[in-house]
1. Computing mean projected area of the Cα convex hull in nm², for residues 126-189 alone gives 4.8 for which of P, Q?
2. Distance in nm of label points 7 Å out along Cα→Cβ at positions 150 and 206 computed as 2.2: which structure among P, Q?
3. If distance in nm of label points 7 Å out along Cα→Cβ at positions 54 and 134 comes out at 2.9 when worked out from the coordinates, which of P, Q was used?
4. Can you spot which of P, Q the value 19.4 was calculated from, given it is mean count of other Cβ atoms within 10 Å over residues 142-149?
Structure P
Amino acid sequence: MTDSIPRYFVRQMDIKSLKQEELKILIKDMGEPAFRAGQIYEWMHVKLVSDYDEMTNLSKALRQRLKEEYPLTVLLKEDMQESAQDGTRKYLFRLPDGNMVESVFMRYKHGNSVCISSQVGCRMGCRFCASTIDGLVRSLTASEMLEQIYSVIRDTGERVSNVVVMGIGEPMDNYDNIVRFYRLLTDEKGYNLSGRNVTISTCGIVPGIYKLADEGLSLTLALSLHAPTDEKRRTIMPIANEYSISELIEACTYYFEKTGRRITLEYSLIAGVNDSLEDAEDLGRIAKKLGAHINLIPVNSVKERDYKRGTKEAIEAFKNKLEKNANNVTIRREMGQDIDGACGQLRRKYL
């Protein structure tokens, strides 16, 4: 049982980022009975309301006081593009401070998935990514990450069964908020999403991988590898100057041993850069060491960058080479091809 509320949340008045036991402390400090915390928590994380006035089992006086002292974090839908091909929706959300983030809603046979952002901008500097062009503005709170999911559900009227943190930002660069977000999202008294249906992607911040392994979470870790050698990786991902592939392999091995959860290797195929058959051989060897699944991603062309995707034949040849070497590999199904394809593009267009 927590005996105090983190100062960060008191200062920010971010009631939606509080765990239920922390919320109880806050409610008791307001002179209200502890059971009110459970009611408020349910309204926020089960019924997904966007206004205190919808919390009809609270007194009018309490609702008014909560409004004044602890405004609910709610995102404003600034723009939304819907694919005429498959119904994928790409959202541009305005945060309470006016900053913008993107989220993507995708319908699959196995259920609906939402890809969310973890930061406003990114400082990782990956050369093929539009999200990092303007650098990092700030990290998102747990409630701002949750609200991307909740806002999509309110907008579509459909439940979300899978969440991937692969949008704008580097999750490991916002570690504490990511872990808090995960615990709130999977709380059986809250939205109650299965932890196994949450995927968190990292460009390879090694200390974060070790730390996450020790949290006891059941999420899926996706490593954005994007090149099979240190030399190539350094040309497209500045983080590779800090952590080598061998260090990544050690960290991911530790993660698997601690959690029993198989790693996914994300690999953006860039024409003439990392898509040779030799690259496929090298990538396959890494995947076998880790027992990892390989997810190939034909790179999205970004107008501010020179990188281009290869031909369909080249992508298939790369995949076939991996499969001949007994690797488990898929090519990511491309959703919403007729709307802004690259992560961060909708935000940049708006700005």
Structure Q
Amino acid sequence: MNTSDKKDLRSIEYSEMEQLVLSLSEKRFRAAQIYDWLHKKLVPGLDDMTNVPASLKDKLSEGYMIYSAGIVRMQESSVDGTRKYLFKLHDGNLIESVFMRYEHGNSVCISTQAGCRMGCRFCASTIDGLARNLTSGEMLAQIYGIMKDTGERISNVVTMGSGEPLDNYDEVLSFIRMLTDEHGLNISQRNVTVSTCGLVPEMRRLADENLSITLALSLHAGNDDKRRELMPIANKYTLDEIMDACRYYFDRTGRRMTFEYSLVGGVNDTGSDVKELVKLLSGMNCHVNLIPVNPVKERKYVQSERSAVKAFKNKLEKNNINVTIRREMGRDIDGACGQLRRRVLDENT
């Protein structure tokens, strides 16, 4: 079998691994051994699994491989210690991840796709479009690579790197199950955040999955016209449809919604913008994350003035809306989604 036709062994969930070893006429306990090597000892290849019989490794290698994700560049912020990683996948595609240290623990922001097809105007990830979806194993590989590089445990995971997670729904769902599985890293679902630019059917589907994760909606505007200017996906789903899906998510899960709002100077940071946002979110159990936009050289957008950011936050608070200004991290290391990948692609052309 050609290498490119082989499945990603790291993407197989625990119950599936049990069925796989049984189908190969092996004892069930072999699944636990293999899974432990992959998801706790974090080995890169079958040859590293010293207590797995050579005959079983030979059988597995016929149809499976462990998809590689090697670090090709790491940039560490001199300001806050944030690390930006550029990984090269087995087929040559490049993806990014970010490692951030907080008082409450270490967080990683991972990519779910190589590139993105959503076309958001202020994001570098989408400039070259979508190359392909990642497997659940390739999402895990970013976390494992960062853990091995830093020697530190990860306690929080967000899918806010390159790609639209709900555009790769099945693999992202598998990733969440494996990430939170007691046989693997066993990270609490409450410490996992999935972001979306607003794919309404998938938001509703996710609400029915019986998970305890946080759903974060990239909102960025309080009316449809302005949102369409910033986010092409808004041409497909209106804010009314999206907000209904958000309320449905809360009703089904009991998890309050997070709204990501990137503040772009002179575009969506005015007094009328905050009034529209207050009207839109009034009465909802939610949290707003204000994000001073990270300028991208291919785009014309600039960051809001600090006074405008503070005024925006104060207005939301006066209307009883929970809000924080996201701490800027990694600004000096191409911290925004897609920036480092984009720069390296430019260097190689």
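We did not get these values from a lab; they are worked out from the coordinates using the rules stated. These numbers come from a predicted model, not from an experiment. Cβ atoms are built from the backbone, for glycine too; each structure is taken alone.
1. Traced to structure Q.
2. Structure of origin is Q.
3. Clearly, the read-out refers to P.
4. Q
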